[in-house]
Structure P
Amino acid sequence: MLIAVLMLVSLMVGPAGLSPRTALAALLTGDGAPGIIVREIRLPRTLLAALIGATLGLSGAALQGLLRNPLAEPALFGAPQAAAAAASFVIAFGFVPATSLGAPVAGIFGALLSVGGLILIAGRRASLTVILLAGLALASFAGAVTALILNLAPNPFIALEVAFWLLGSLEDRSIEHLVIAAPFLLASWIILGLTARSFRVLALGEDAAASLGIVLVRTRLMVVIGVALGVGSAVAVAGSIGFVGLVAPHLVRRFVQSDPTRVMLPAALTGTALLLAADIAVRSVPSANELKVGVVTALIGVPVFLAMILNERRTEGTES
């Protein structure tokens with residue numbers, strides 16, 4: 001219900017404010033200027049926010065279940081950084097404009113390339129520690145490549161455009177961006193969903209999980225590939241949006257008795273609600289230039305996360 005309300009509000013909010021009745025009528029009929037605004041501008045943006053938020057929440061829950069660590073988040077394996085580096089390259093050197101379809105395609109290719117590199121470096125039967133180290137190395141390398149691109153960009157205004165794009169934004173996204181990203185986002189949902197039952201067993205430890213029939217190598221690879229597909233394509237069309245994948249699982253974990261399998265769906269729904277709310281907020285703040293949604297999620301996510309840490313410390317102190 002909350003998500004439906006947020007999606008309706010998202011269709012209403014913008015420079016041309018629309019009433020709920022007008023927004024719904026424009027969505028159903030597509031008549032006149034309201035129809036163009038709602039169907040061609042706000043609907044793709046709203047759907048992208050919903051899909052990307054769900055993907056980030058689901059990816060964060062999957063990684064936390066796999067690693068049995070509540071601090072795990074989607075950037076661990078380098079896919080977001082690689083997607084950003086690839087998209088930055090084609091934008092900074094003038095191959096495609098920042099708002100064209102070429103940037104998402106390049107970003108998705110970069111994410112998939114990072115996954116291939118991760119599997120090649122770590123090996124199919126690598127331990128989780130080796131996979132994490134390889135992912136961190138690829139993430140650091142991709143971040144350095146992005147910084148190098150910004151330094152070498154022939155046009156300083158293009159470099160500024162790339163820097164703003166890296167902050168995360170759903171501005172000027174069209175139905176074409178949605179069509180490009182949606183198959184990868186949905187594929188990541190399916191892959192991560194297939195691994196969900198393994199996380200409950202993994203909570204007992206890797207040895208116990210292996211003895212109960214969980215194929216650890218396959219589970220790790222599926223999670224890495226699912227996160228890379230989802231987060232990579234999300235970064236490719238919306239830039240870097242942080243903290244949703246980290247905070248969303250925390251907000252719902254206590255309501256499912258910390259069951260890592262049952263937290264998956266609520267985390268996805270919470271991620272959807274968080275990103276929709278953040279995108280509504282950036283359009284509601286009066287400003288000459290629209291705020292970047294990645295900035296808002298960080299501003300909201302950091303205090304929430306710190307509050308969770310302090311609450312966890314108080315809980316541990318009470319128990320001891």
Structure Q
Amino acid sequence: MLAVCGPTASGKTAVGARLAKKLGGEVISADSMQIYKGLAISTAKPTEEEMMGVPHHMIDFLEPDEPFSVADYVRMARECIDDIRSRGRLPIIVGGTGLYINSLVDNISFDHVDSDSALRRQLEEEAREKGSDFMYERLKRLDPEAASKIHPNNAVRVIRATEMVMLSGLSGEENRRKSRERESPFKPCMIGLTCFDRQLLYDRINKRVDKMLEAGLVEEVRRIYTDFKPKTAFNAIGYKELLPYFNGECTLEEAADIIKQETRRYAKRQLTWFRRDVRINWVDTSNSEQIDGIITNCLNIVAKSEIM
């Protein structure tokens with residue numbers, strides 16, 4: 001498989017579609033928010049024009065109030081890969097959710113932990129009734145190491161970590177070790193896209209947020225909040241940041257500045273995650289107008305790999 005990863009606003013959508021055209025491939029999204037319906041603007045889902053006639057999978061198929069785990073992603077992405085390969089095409093993983101990409105590429109197994117929707121609902125109800133401090137303190141007792149790596153206010157991750165240890169009887173580290181017991185069948189070619197000039201990347205992010213607002217981000221978020229109860233989808237940047245504006249606690253300009261700041265922080269976290277993977281070949285996308293040169297650099301990387 002070919003994987004194209006990197007931070008937000010680095011040009012992954014455009015490069016992924018063009019590489020698919022060149023290599024006879026199909027795109028499998030690795031974006032934890034683009035899976036949800038109705039979040040087109042906030043998650044920068046590719047338009048029909050941007051897809052360039054290339055089939056794109058794992059986009060826009062889940063309601064915003066439905067939960068979705070990394071285990072669900074790996075299972076469904078593997079099914080997409082098998083289908084694409086059966087038709088003689090190349091699977092191209094494109095996205096910025098590092099946990100999704102690594103779990104898929106490294107063949108992380110979740111079979112040893114059964115799912116339990118009743119327990120998940122119970123934990124979510126406890127979180128609503130007793131608050132984040134209670135949930136986090138319990139996780140600290142059950143799995144101190146896992147708790148040390150999660151922000152106390154990240155309810156989704158706190159609940160998931162608690163659920164994992166309750167179901168398996170193993171700590172997060174023990175679960176990770178067990179999940180890697182199976183050798184991966186993949187020999188991926190991994191390409192990372194970013195602006196080597198970090199400030200240029202941040203400038204792109206700021207402009208992207210402005211364009212999202214012009215395209216109707218506020219109306220999209222208001223509609224989703226009206227129609228659905230908050231679930232995982234509301235972790236998309238642009239949703240929780242607009243709540244103070246809806247509540248009359250800040251101006252739209254102030255909310256926009258917070259969205260930009262949070263998106264820049266997210267891009268920084270993405271880069272930190274991906275730079276730990278020595279398999280990734282980095283390509284500079286600072287000059288987005290030179291897309292042909294960027295594609296040539298990517299094709300040269302593919303040519304040196306063993307995937308074609």
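When distance in nm of label points 7 Å out along Cα→Cβ at positions 154 and 210 is calculated, the result is 5.4; to which of the structures P, Q does this value belong? Considering all the candidates, the number was obtained from P.
When FRET efficiency 1/(1 + (r/R0)^6) of positions 90 and 266 (r between Cβ atoms, R0 = 35 Å, to 0.05) is computed for each of P, Q, the one that comes out at 0.75 is Q.
Of structures P, Q, which gives -17000 when helix-only ellipticity at 222 nm (-39500 (n - 2.57) for each DSSP H run of 4 or more, over all residues; to 500) is computed from the coordinates? Here the read-out was taken from Q.
Computing Rg and Dmax of the Cα atoms in Å, for residues 10-49 alone across structures P, Q gives 10.9, 31 for structure Q. Ranked by FRET efficiency 1/(1 + (r/R0)^6) of positions 82 and 194 (r between Cβ atoms, R0 = 30 Å, to 0.05), structures P, Q are led by P, which has the greatest value. When distance in nm of label points 7 Å out along Cα→Cβ at positions 18 and 202 is calculated for each of the structures P, Q, the largest result comes from P.
Read-outs: derived from the displayed coordinates by stated rules, not from any lab. Everything numeric here is computed off the predicted structure, so don't read it as measured data. Cβ atoms are built from the backbone, for glycine too; each structure is taken alone.
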